[in-house]
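Laboratory data are not the source of any read-out in this text; all were calculated from the coordinates shown. Model, not experiment: these values are computed from the prediction. Cβ atoms are built from the backbone, for glycine too; each structure is taken alone.
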Structure 1
Amino acid sequence: MIGTPDPRAGTGGPLRRFLRTPGAPEALRRAAWVTVAGCAGFYTFAYAFGRRDMALYAMFGALPLILFSSVPGPPPRRTGTLLLTLPVGWALVTAGTLLAVRDWAAALGMLAVGFAVSLLANGGPRTAGPAPAFQLYYVLPCFPPYAPDALPARLAGLTVGILLTALVDRLLWREPRPVPYRTLLADATEATAGYCAAVGRLLAGDGPPEDVRSSREAADRALTATLLSEVPPDERPTSATPGDRALTHTRAAVRHVRDLLNGIVDDRGEPVPGAPALLRHCADSLRRTASSLRPDVGGPEDEDALSAALAAFDEERARGLARATPGRLRQDAVFRQVAAGTLVAAEAGRLAAGGRLSAAWDYPGSPFAYVGVGTAVWWWRRLAVRLTPTSVLFRNALRLSLALACARLLVGVLELPHGFWVLLAILSLMRTSAADTRAALVPGVVGTVVGGVLATGMLLAVDGTTAFYAAFTPVFLLVGLTVGPVLGPAWTQGVVTVVLVLVFSQVAPPDWDLPAVRLLTVLIGGGIGAVASLLAWPRGAAGQLRRDIADFLTRAAAACPAVTARLARPHAGGVDELAAARRALFLAQGTYLQYHMEAASRDGRDLPWEAFTLPGYAVVAGGAMMLARRRDDDRPPLPPAADAELTGLAGLAAARCLATAQSLRSERPLGRAPDGAPPAEASGPLRWAAGHATSARAADVLLVAEAEAWLAGVVRAAGAAAR
């Protein structure tokens with residue numbers, strides 16, 4: 001393996017300082033990667049065998065994968081991903097070669113390929129990473145000349161380029177990987193365990209409030225670090241694999257536990273004596289879950305101890321019902337929710353660590369219904385949710401594919417030379433909003449002008465001396481692609497311009513106006529991209545994020561009365577409404593991730609988006625646990641009075657969610673911040689529970705208290721979002 005360059009080494013101060021610049025080591029590695037992998041195949045075919053057609057495809061088999069794509073994971077996984085690009089590349093080069101027979105056929109093929117490849121983002125980083133290369137594998141051969149006889153040579157060149165890319169990747173030094181998401185999640189789970197233990201010690205009289213404050217802040221920081229917007233794209237658990245599904249579920253459960261602990265601390269009362277012990281068991285369980293998420297740790301453990309502690313806590317609650325006040329009923333119900341959420345986190349952590357679903361969670365409507373669903377089926381389900389005009393994935397795919405197809409048709413009509421460069425400009429300059437496209441267009445044009453001037457001077461100075469191009473290409477690739485990305489997008493465009501001129505001057509006799517053609521193609525491609533961004537959803541995710549979160553809250557509002565009805569009266573639904581809310585949440589999360597990439601569209605303004613989602617999270621997470629708590633449909637319904645009180649509170653929770661949703665849609669704040677959850681003494685369900693503690697069934701009294709605590713938490717979260 002080629003050794004890692006030492007930033008402290010070097011013969012001069014400027015080099016040492018440059019290698020300490022953020023991004024410089026990775027830029028150096030990519031430059032060395034493309035220089036070795038690209039030039040090895042290019043020079044072998046061009047000068048050893050005299051096959052310049054194969055040489056071009058060897059270079060462009062490597063260059064898009066290295067410069068424009070991202071292949072995540074450890075070296076063996078990266079190699080596997082790169083090798084899997086071979087059959088896709090063969091299919092795309094074949095399609096481009098055959099469809100080049102007519103401009104309209106090539107444009108229709110570009111429309112289909114552009115749309116389909118853009119949808120690969122649905123599969124997470126591993127499938128989304130090579131997508132830019134896949135686009136270019138079709139773009140390059142879809143232009144004249146129409147040469148189906150050259151297809152075997154093109155495929156051979158492409159194969160060598162991709163194989164060299166995989167080989168050189170294993171030989172070069174490796175940059176330190178970002179902290180894996182599993183480690184971040186383990187840290188957050190560990191911090192939440194510390195917070196849980198501190199709250200337990202405070203309630204037992206064994207710990208100071210300062211410990212609770214410091215552990216709460218630590219848990220908040222650790223959970224913030226697990227937000228997808230804070231995690232590098234290559235490390236995000238957004239694929240359709242079972243492991244990523246379980247990681248996402250674990251994070252949601254741990255966050256829900258943290259939110260419940262916040263409610264206990266903020267509204268601390270006098271719980272039953274067994275509450276501190278229950279929290280200690282929860283903290284121990286969370287620590288075990290964190291440990292199972294870390295590498296080189298033994299298999300996940302069962303949570304028999306916590307389940308037994310929760311059963312004992314329920315028995316203690318039932319025995320003390322005669323003396324329970326409304327405040328104590330609510331707080332004890334929250335303690336139970338903490339334990340239930342911890343059990344969900346433990347089971348999700350078991351699945352993320354490679355364990356099998358426990359029998360206790362294997363039932364219809366389980367929170368783990370996704371277990372057993374194959375990756376391909378789950379990928380299709382996710383895609384089906386996103387194939388809607390309100391999905392940013394669908395919009396991006398449609399916008400880009402239309403822009404590429406129109407550009408291909410325009411190039412054919414105008415008979416532009418090197419039309420490939422027009423589509424390359426679209427792929428490199430077009431963004432997901434009009435503002436971001438404009439921001440990328442200016443440095444792109446400036447860099448192309450500077451690179452074009454340099455390339456023109458070079459062509460005039462050497463006067464077609466091929467030996468100069470052959471000698472200068474690897475030097476410029478290594479130096480230019482190391483410095484350009486660090487100095488900014490204008491420099492990168494200038495470097496790419498000179499590189500293209502150098503490569504194409506060795507494939508065909510050079511012409512001094514080649515840089516001018518490059519500038520013209522960038523202007524046309526950038527203009528098409530700007531028009532497409534302006535006409536098709538110009539605000540990008542910024543305009544859609546409000547609507548998506550509002551839709552999530554609307555779906556959550558519908559789930560409140562539906563789940564409550566299921567709790568009060570068996571066979572009354574609730575599962576479908578929660579599933580609809582989860583689908584809306586999935587769309588909102590995708591929009592939120594894109595929103596964070598659109599720096600120009602945000603214009604420095606931001607809203608507390610996560611706070612707006614908290615009511616919906618409380619509905620989805622809490623509602624699922626409530627249905628798991630009472631999934632036996634053979635039980636009798638709740639007494640009518642209790643049913644009526646819970647229905648009224650569910651209506652209040654739904655109304656608060658709808659009010660927050662309307663505020664987001666209208667882009668106007670609420671007239672005044674709504675009141676929080678009603679005090680326990682004023683809560684109708686809790687008054688009924690306290691008044692019927694000895695006359696009603698204990699199970700009904702406890703269920704009413706738990707449902708009230710869940711709905712009151714939704715009302716509280718909606719009130720906090722409105723502020």
Structure 2
Amino acid sequence: MIKKVEMDLGGGKVLSLETGRMAREAGGAVVVRLGDTMVLAAAVASEVPRENVDFFPLIVDFEEKLYAVGKIPGGFFKREGRPTEMAILTARRVDRPIRPLFPKGYRNDVQIVITPLSVDQDNPPDILAIIGASAALSISDIPFQGPIAAARVAKVGDKFLIDPTMSEMQDSDMDLVVAGTSEAILMVECGSDEASESDILKAIKEAHKKIKDIIKLQQKLVKEAGRPKKEIQLYKPHEKIEKYVKEKYAEKIRAAMYIADKNKQMDEIDKIKEEIGQGIKEGKDEELQKLAEEYPFDLNNVMGEIEKEIVRKMILEDRKRPDGRGFSDIREIACEVGVLPRAHGSAIFTRGQTQVLTVATLGALGEEQRLEGLSPEESKRYMHHYNFPAFSVGEVRPMRGPGRREIGHGALAERGLLPVVPSEDKFPYTVRLVSEVLASNGSTSMASTCGSTLALMDAGVKIKDPVAGISIGLVKEDKKEVLLTDIQGIEDHLGDMDFKVAGTKNGITAIQVDIKIDGLSFDLIEKALNQAKESRLFILQKMQEALSTPREELSPYAPRVIGMQIDPSKIGLVIGPGGKTIKKIVEETGAQIDIEDDGRVFITATEVEGAKKAQNIIENLTYEPKVGDVFLGKVMRIMPFGAFVEIVPGKEGLVHISQISQRRIAKVEDVLKIGDEAIVKLVE
């Protein structure tokens with residue numbers, strides 16, 4: 001039976017949720033519509049828990065379909081392939097706010113598949129994807145403790161716009177996405193042009209008003225079409241295993257957790273694990289031995305819970321961090337620039353045991369990334385890629401392509417620096433940053449942001465201002481809460497929040513908030529923003545001690561770009577039939593030539609001489625001769641009545657036989673031959 005609910009968003013926009021028409025076999029399926037954008041969200045859970053896992057197996061897929069925007073995919077197969085970067089980022093954006101709202105110990109596989117069916121150019125599908133996922137879970141029998149909703153906020157001038165259109169976003173200084181319940185905030189993601197902390201907080205509050213309205217709409221749909229939640233089996237470690245570990249090894253684990261050095265602490269924990277396993281194996285309790293074999297993850301999970309309890313108690317009650325720092329202290333920072341001799345720009349940023357190498361590479365505009373997806377954006381000239389090899393945490397793992405985490409961290413660092421990268425008009429280059437995590441103990445994405453700033457400055461890119469990033473953590477139980485600056489790995493793993501903020505001395509450029517609890521208050525968010533600002537300014541000071549301003553000159557190994565403007569009607573002359581002319585120029589000069597539709601030409605070459613030679617050829621090709629101009633021309637053809645002289649490439653003029661010499665000549669060949677150079681003047 002089809003059920004549909006609607007709400008008026010104002011300005012002629014109507015948000016609707018519909019169930020019962022599509023995907024009826026799913027546990028819950030909802031079509032969300034706003035304008036001509038329609039998104040199908042379908043949620044399914046397995047009937048039984050997955051065995052022998054120590055995590056909640058949730059999968060969120062955002063399946064981009066180009067038919068939604070009336071496009072046919074490129075390539076040989078003409079069908080969608082692996083997810084685009086935007087699809088992965090959207091899936092992560094859906095995953096993060098819903099994951100904390102499943103019961104602890106729930107081990108059933110849950111999959112949410114979100115398919116954009118129709119996308120207009122005013123209403124992006126990502127916000128609808130979050131709303132749809134929540135609505136599908138809420139009407140299903142899956143034990144989801146929602147609903148939640150999301151809203152986007154733009155800032156144009158002094159005005160905040162809720163759920164702006166794509167055209168309104170073009171003029172916005174802020175792109176803020178907020179997700180939450182009726183009571184609290186679950187996720188914040190932001191890219192902004194140096195926004196103030198107060199503006200960010202105001203925007204979050206405005207978004208939350210809209211979130212509450214959309215949640216009421218979902219509750220209405222649940223009332224009409226919701227199914228009773230099923231009885232579920234939640235994972236708990238076996239009581240006997242739990243009792244054995246706690247009674248015999250809790251104190252040893254406690255002592256290990258008070259070791260400040262990460263590597264020594266991990267070594268000690270590994271020894272205790274080995275000791276527990278050996279103790280059970282060599283002991284006389286056969287039942288315990290069988291249980292340990294039957295439930296192999298229980299030992300690790302019990303140890304994990306003990307570690308969590310100890311660290312959280314250490315912070316909340318002993319007022320001490322695992323490495324001995326104060327709550328607002330930042331680990332020791334070291335910055336190095338120019339570490340790779342042939343790279344265009346490079347830097348190593350080290351904070352405690354976290355170390356990231358970032359390398360900047362400059363290229364021609366023609367090397368920009370081409371995009372094929374639902375977004376109207378077709379290319380981008382600034383890219384940031386993030387790599388997290390296994391050796392950075394002392395592990396062995398096959399080297400494969402980037403996962404969702406790598407893509408997400410790269411996008412966050414990219415978003416953080418985008419507002420300070422010079423525009424194409426001022427800096428006609430494609431810019432690629434690659435951050436290689438060399439060692440990890442928390443907050444590698446923010447270390448990548450800091451390293452990227454230094455690498456760009458080392459490359460001579462005139463960024464508007466340096467950008468630094470910091471992560472603020474949280475440990476919260478009942479009314480006790482502690483914010484932690486510059487969280488290390490164990491505080492991230494056992495804590496409740498990872499609040500990443502990047503920005504300049506003037507304001508915030510990027511935010512990403514991930515939490516593991518059921519929400520954040522506005523007061524807590526305000527405190528985190530202010531704590532992050534203080535830390536960011538300190539880190540910027542440290543970075544500027546290594547390199548205070550961008551280098552005056554580009555690296556000698558970076559390409560040189562010459563920009564010029566030609567008459568758009570003469571673009572065909574430069575390209576030539578079938579690209580013949582431009583190919584010849586490239587072969588002769590070694591330069592790469594990119595021509596825009598408005599007549600802008602960008603010539604890129606590793607040697608300045610090659611670029612200037614290409615510029616000269618193009619100037620000659622597009623030159624419009626004027627009467628009175630004098631040229632050193634070349635005789636191309638001889639006729640009985642005169643000689644044809646090429647004055648610029650592709651343009652010839654006739655010198656009549658009567659004008660070739662001051663004396664009367666019988667034949668042109670008496671004075672000129674093919675290939676001769678002659679000074680000529682344009683007379684008509």
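Brief remarks on what is shown
- Parent structure of the calculated result -10500, given that helix-only ellipticity at 222 nm (-39500 (n - 2.57) for each DSSP H run of 4 or more, over all residues; to 500) is the read-out and 1, 2 the choices: 2
- Among 1, 2, which structure scores highest (criterion: percent of Cα pairs over 33 Å apart): 2
- When distance in nm of label points 7 Å out along Cα→Cβ at positions 124 and 460 is computed for each of 1, 2, the one that comes out at 3.5 is 2.
- Which of 1, 2 yields 3.3 [distance in nm of label points 7 Å out along Cα→Cβ at positions 332 and 364, calculated]: 1
- Comparing relative contact order in percent (Cα under 8 Å, 6 or more apart) across structures 1, 2, the highest figure is found for 1.
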